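Just so it is clear, none of the values below were taken in a lab; they were calculated from the coordinates. From a predicted model like this one, the values you see are computed outputs, not experimental measurements. Cβ atoms are built from the backbone, for glycine too; each structure is taken alone.
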Structure P
Amino acid sequence: MKPSAPECPSPHGLLDGRVAVVTAAAGAGIGVATARRCLAEGARAVVVSDTHQRRLAETAAELGEEFGADRVPSIRCDVTDPEQVEALLDEAEPFGGVDLMINNAGLGGTASILDMTDEQWSTVLRVTLDGTFHCVRAAGRRMATSEKRGAIVNNASVVGWRAQAGQAHYAAAKAGVMALTRCAAMDLAEHGIRVNAVAPSLAMHPFLAKVTSEELLAELEAREAFGRAAEPWEVAGVIVFLASGYSSYMTGEVVSVSSQHP
């Protein structure tokens with residue numbers, strides 16, 4: 001019998017007074033769980049964004065009701081467009097500018113390399129890798145001109161390390177996010193800006209369940225030591241740790257959020 005997920009731990013004010021921006025924060029996945037945890041940990045404001053306007057509005061309303069609407073500004077943002085990324089970061093300016101940039105936006109899919117089209121390949125790379133680059137660059141530039149020390153956390157994946165059939169485009173993009181994280185960390189260290197990443201294995205949320213067969217989900221869960229997928233808040237907790245002062249000497253690191261065994 002596989003163990004159930006534990007209860008989400010109580011907050012400890014890890015982000016008191018900070019201003020965070022979270023991409024792909026609509027719906028019920030890692031993004032919204034991270035936004036919620038940032039607010040619970042005392043962030044002064046969390047700017048949430050997504051490409052899906054209706055889900056974004058619903059998420060902002062839900063978080064606003066829970067934590068106060070004035071703390072949850074929202075704006076639609078396509079991270080493949082650098083101008084929209086700049087507009088996203090502008091939303092943090094009334095609160096004093098971005099302190100924490102959490103890059104959760106990414107796009108997956110399944111296709112054998114034999115059947116994968118150029119469009120499938122480029123779309124996944126454009127959203128997952130190019131989009132993360134746009135956000136790291138834009139946030140890094142703003143943080144570098146601020147007296148506040150910022151932190152950037154990217155969402156990678158264990159697939160960036162491990163082979164999985166049908167995932168050539170996604171794995172290449174996530175491996176790129178890992179390399180981007182390490183190199184950007186070196187570029188931004190002189191400005192006191194930390195750049196780290198999480199690499200989740202399997203986090204369960206409704207969208208994943210909708211696009212993945214029950215057979216594949218069962219197979220993926222069987223690979224996990226706990227015999228279950230992570231809850232989104234379990235990944236969010238590690239993201240918040242990397243954004244907080246508790247990880248002040250960590251930069252350029254990719255932290256696996258996984259219970260996978262060989």
Structure Q
Amino acid sequence: MDFSGKTVIVTGAGGGFGEGIARRFASFGANIVAADMRADAVGAVANDIASKGGCAIAATADVTRGADVAALAKVAIDRFGKVDIVINNAGITHKNRPMLEIDEETFDRVYAVNVKSIYLSAMHFVPLMRAAGGGVFVNIASTAGLRPRPGLTWYNGSKGAAIALTKSMAVELAPDRIRVNGINPVMGDTGMLQDLLPGEDSEEVRARIVATIPLGRLSQPRDIANAATFLASPDSDLITGICLEVDGGRCI
């Protein structure tokens with residue numbers, strides 16, 4: 001797989017799935033714009049990629065703010081001249097608890113990061129892709145939008161919205177040769193896991209979750225990165241509007 005000369009923006013690249021995705025694209029020669037609210041974390045990721053021969057720059061951005069996303073687009077254009085691929089990976093959840101115990105501020109934040117960010121991404125990157133004759137979006141959704149787990153109601157809904165947006169964007173943008181796909185990871189071994197789990201993070205609680213996954217393990221950043229590079233590559237140039245379940249069989 002070769003992404004030489006392609007500019008890839010990855011949000012939430014300071015750790016977890018986003019870091020794995022950024023590193024995977026860089027290994028195939030892409031120019032990476034790694035974005036995250038955590039300046040130190042994303043700077044460390046970009047610097048490490050560069051130290052190993054890749055091409056990556058870090059950008060501090062809050063994906064819920066239009067001005068920050070506009071600035072992110074400008075950084076990419078100023079440095080690399082174009083934007084070919086956008087990976088909308090940044091996401092958060094609320095703590096696993098009964099739905100009526102989630103306060104309004106937390107609800108608003110979950111929907112801003114998981115849903116509004118896709119809107120802002122479209123507003124600022126679709127015009128660039130149209131001008132260039134095409135491009136690719138990959139939205140990181142979740143199996144939570146397909147097979148909701150109790151205690152995560154509002155998070156589940158935000159990921160259901162991400163799935164619907166992916167499909168609708170794909171239909172509307174196809175005439176512009178802009179492909180839009182999604183990935184639905186099963187619960188992953190990342191920093192968000194402690195909030196997603198029903199209870200404290202322990203071997204026993206993890207075992208209960210793993211028992212619901214036929215292939216018997218949580219997802220890892222490498223799993224999501226492999227799917228993202230495929231969906232963004234010419235190998236999938238007739239694929240748009242899908243949300244690929246990377247879930248070990250959870251959604252069967």
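Ranked by FRET efficiency 1/(1 + (r/R0)^6) of positions 40 and 104 (r between Cβ atoms, R0 = 35 Å, to 0.05), which of P, Q sits at the highest value?
On the way: P: 1.00; Q: 0.70.
Looking at the calculated values, the largest one is P.
Hey, distance in nm of label points 7 Å out along Cα→Cβ at positions 8 and 168 derived from one of P, Q reads 2.8; which structure? It traces back to Q. Using the calculated result 2.5 for distance in nm of label points 7 Å out along Cα→Cβ at positions 16 and 48, pick out the matching structure from P, Q. Comparing all candidates, it corresponds to P.
Please state which of the structures P, Q yields 2.7 when distance in nm of label points 7 Å out along Cα→Cβ at positions 120 and 232 is computed from it. All intermediate terms of the calculation are to be shown ahead of the outcome.
Numbers: P: 2.7; Q: 2.0.
That value comes from structure P.
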